[in-house]
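Throughout, read-outs are computed from the coordinates displayed, never taken from laboratory work. Remember, it's a predicted structure, so these values are computed and weren't measured experimentally. Cβ atoms are built from the backbone, for glycine too; each structure is taken alone.
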Structure I
Amino acid sequence: MDVPIQQVLLETISVIERLGIPYAVMGGFAARAWGLPRPTFDADIAVAADAEGLQELFDALEDAGFDVPSEHRTGFLDIDGGFQKAKVNRFLDRHVWHTDLFVALDDFLRSALSRARNTTIARRALRVMRPEDIILLKLIAHRPKDQADIEEILGICTDLDLAYLREWADRLQLGERLSAFLPHQS
């Protein structure tokens, strides 16, 4: 049996796939896909949807039992790490579980979405951001747990595209942060 947040992730993805919206899992679930297992208590998903598509997604999520805050229905999106997102909630097992839907409006998230590939999460093939893009997102957040995730991904993934990683780190003004993790790599 899936833990509740895995169930919420899968329910969210099912709605997104049914609507044909391009997506990629990011955040803790993606870090676990490329690194070592650790608990995560929310789901983070990037979606490629315009304003109309986002409203259609909100309608479908509500039909599936999610709560969409009214401010998101009026077009307001939160900002997290410089990225626009909507937080939707699912009440399950007497708890509220959050899914952050990051809207791919910028070049980086669009690039990350285009590079996503299928991998298995919770015994299901899902589109997941590649490890380089997860590292970049973790460099942006730069919390201790994000830094640990970066170390784990670098230790486990031996075939990283370092040129891509460095190019985007420079474009996102994260080159110095990245260099701290790749001091001796060419």
Structure II
Amino acid sequence: MVATSAGPSSGSVAAPFWVQKFAAGWHRTECLIAVAAFGMIAVLLVLDVAGRELLGPIYKMLDIKGATGVYGAQKMSVYMLVLASFCGIGIATATGSHLLPRVGFGWVPKEWGPAMDRLADVLSGLFMVGVAYYGYVFISSTMASGLRAQAFNLPVWPFQLAIPLGFLSAGVRYFLYAGWPAIRPLPPEFQE
């Protein structure tokens, strides 16, 4: 069966329906998480600034003592930024929008292209899984030390979990691309 995708490896075997559905749902979920995190950042910071700049003068005029901004807005925004940023690794891999150095292009015969693409996907997947492992080691040390978030007194590791999960997401995607090259996104120069 020939792939219907116009991807870089057209002519390769099409991915089973469940793989296509899984990859699409996974991508949609990461996008929703990233958009929700960036949305929360925007809401927190707008409310914080509005509270300080609008309520602050009113409170001062009425001689009311108390906080006018959103407590811990900046810290929570940083945690949400970590979550959104590491979702971005998987999103960039799924859309083919990550940076692609052109070192080594043209070093092998053009006929080897599909095989080299698959090899590159396997190597990229292994690299990403390796980085995810070290992210896990980092989180394990955070858990062992009992590090807690300032201002909230919550454990930090649940926020840091985005680090290995983001790299693992990209790694698994690369393995899917190696198995079914037809689902690999088009390179940026062909997307337009």
- request: Assuming -14500 is helix-only ellipticity at 222 nm (-39500 (n - 2.57) for each DSSP H run of 4 or more, over all residues; to 500) as calculated from a single structure, say which of I, II it is.
  value: I
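Comparing distance in nm of label points 7 Å out along Cα→Cβ at positions 17 and 121 across I, II, which is largest?
On the way: I: 1.3; II: 2.1.
Once distance in nm of label points 7 Å out along Cα→Cβ at positions 17 and 121 is tallied for I, II, the winner is II.
From which structure (I, II) was Rg and Dmax of the Cα atoms in Å calculated, if the value obtained is 16.2, 51? Walk me through the intermediate numbers first.
Details: I: 16.2, 51; II: 22.2, 78.
Answer by label: I.
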task: For structures I, II, calculate Rg/Rh (Cα atoms, Kirkwood Rh), for residues 41-144 alone and state which one comes out highest.
output: II
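Among the shown structures I, II, from which was the value 20.9 of mean count of other Cβ atoms within 10 Å over residues 89-96 calculated? Can you show the working numbers first?
Values: I: 12.5; II: 20.9.
Checking each candidate, the match is II.
One of I, II was used to compute relative contact order in percent (Cα under 8 Å, 6 or more apart), and the result was 22. Which label is that? Don't skip to the answer; put the middle values down first.
On the way: I: 22; II: 35.
Here the read-out was taken from I.
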